[in-house]
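Input: structures, listed below.
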Structure 1
Amino acid sequence: MSRIGNMPIDLPQGVQVTVEDTKVTVTGPKGTLSRELRPEMTVRVDDGKLVVERPSDSKLHRSLHGLTRTLIANMVDGVTKGYEKVLQVIGVGYRAQMAGDKLSLQVGLSHVVEVAPKPGVQFEVGQDVNTRTPWIAVRGIDKETVGQQAAEIRKVRPPEPYKGKGIKYSTEVIRRKAGKAGKAGVK
């Protein structure tokens, strides 16, 4: 019995859901998202709630039940609140700035790296007041696209464990390593 799949999805005020065969479209104040779902799962609207049902208790259907419900719930959250991932740029001389709609990164490479936003994604660049650390906010309504775009930005210069330099998520904790140990007492 899937606990997640059995929970109905509450539809907030201003959110409309249309179900056509295997395609679910969610429209809200921030935009519209649509997704093709597996044909085994059935989605229906009951009294302002969205319910996902499965045809049998086979292992495949049980796993698809919770997945389908979570994907639709993420779409509903995206069109109402939106999603955001914040990255920090750590390192002496490391910079992040906007060049038109593209993100321009100077992170210790011989060249400037420009990252173009995916459709439906916006960038915002700022600087922490206390530490003067640059940060990048990746925002959008599709959770999958926002996460993928943030991962691609982090991939330009992943944080290294010795000095902690690089691009990291704001919630990420870098496990630090000790540097070289000096040889003591060698003549």
Structure 2
Amino acid sequence: MTYQIHDEASAKGSAAELLKAAKGKYGFVPNLLGTMAEAPALLKAYMTLGGIFEETSFDATEKQIVLLAVSFANGCSYCMAAHSAIAAMQNVPEEVISALRENTPIPDEKLETLRRLAQEIATSRGYPSEETVSAFLDSGYSQGQILETVLGVGFKTLSNYTNHIAQTPLDGAFESAAWTADQAA
């Protein structure tokens, strides 16, 4: 199904202001946001949840681990590329990005427990195993961070599913990090 990719001129109502804010923040309107503008409530929800996820106790690397792990679990080529590029801009170590893109263990065991938890929450529809939860907690994370991971899963699932339905084309800014599921180990 083809969706119009809106910009601040073609978007209706509140979506126009949200896209204007996104352009100010990123320097361009990502195709994902332009697509979401077709449903202004979705765009508002996604941008609001993104801001709230930024307030979690996770550092930049941990946030990108959650977002990439969920995008991998959901097979979202757009989000895998976008968050790989964003992770690199945020100085996430290359070995972490590669492990997430290839679905191999992250060399840092604590970060690997976060990847496993995020991926398992996404694939099990919210029923991670006791073993995965225990490993996460034993590595030094808290019960609250389990719920912060749930927030990240929900946030990223909105974009993953939008991209699946709309077949959102990848932005030029993310092309160098293009990804397909067949690249994974």
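Laboratory data are not the source of any read-out in this text; all were calculated from the coordinates shown. On a predicted model such as this, the values are computed, not experimentally measured, just so you know. Cβ atoms are built from the backbone, for glycine too; each structure is taken alone.
Quick notes on this one:
- Comparison across structures 1, 2 (criterion: relative contact order in percent (Cα under 8 Å, 6 or more apart)) gives the highest value for 2.
- Given -20500 for helix-only ellipticity at 222 nm (-39500 (n - 2.57) for each DSSP H run of 4 or more, over all residues; to 500), calculated: source structure among 1, 2: 2
- Among candidates 1, 2, the computation of FRET efficiency 1/(1 + (r/R0)^6) of positions 153 and 169 (r between Cβ atoms, R0 = 25 Å, to 0.05) that gave 0.50 used structure 2.
- Test item: Rg/Rh (Cα atoms, Kirkwood Rh) calculated as 1.14, pick one of 1, 2: 1
- Parent structure of the calculated result -0.69, -1.00, -1.21, given that log10 I(q)/I(0) by the Debye sum over Cα atoms at q = 0.16, 0.23, 0.27 Å⁻¹, for residues 65-128 alone is the read-out and 1, 2 the choices: 1
- With distance in nm of label points 7 Å out along Cα→Cβ at positions 57 and 177 derived as 5.0, matching label from 1, 2: 1
- Origin of the value 3.6, where distance in nm of label points 7 Å out along Cα→Cβ at positions 9 and 89 was derived from one of 1, 2: 1
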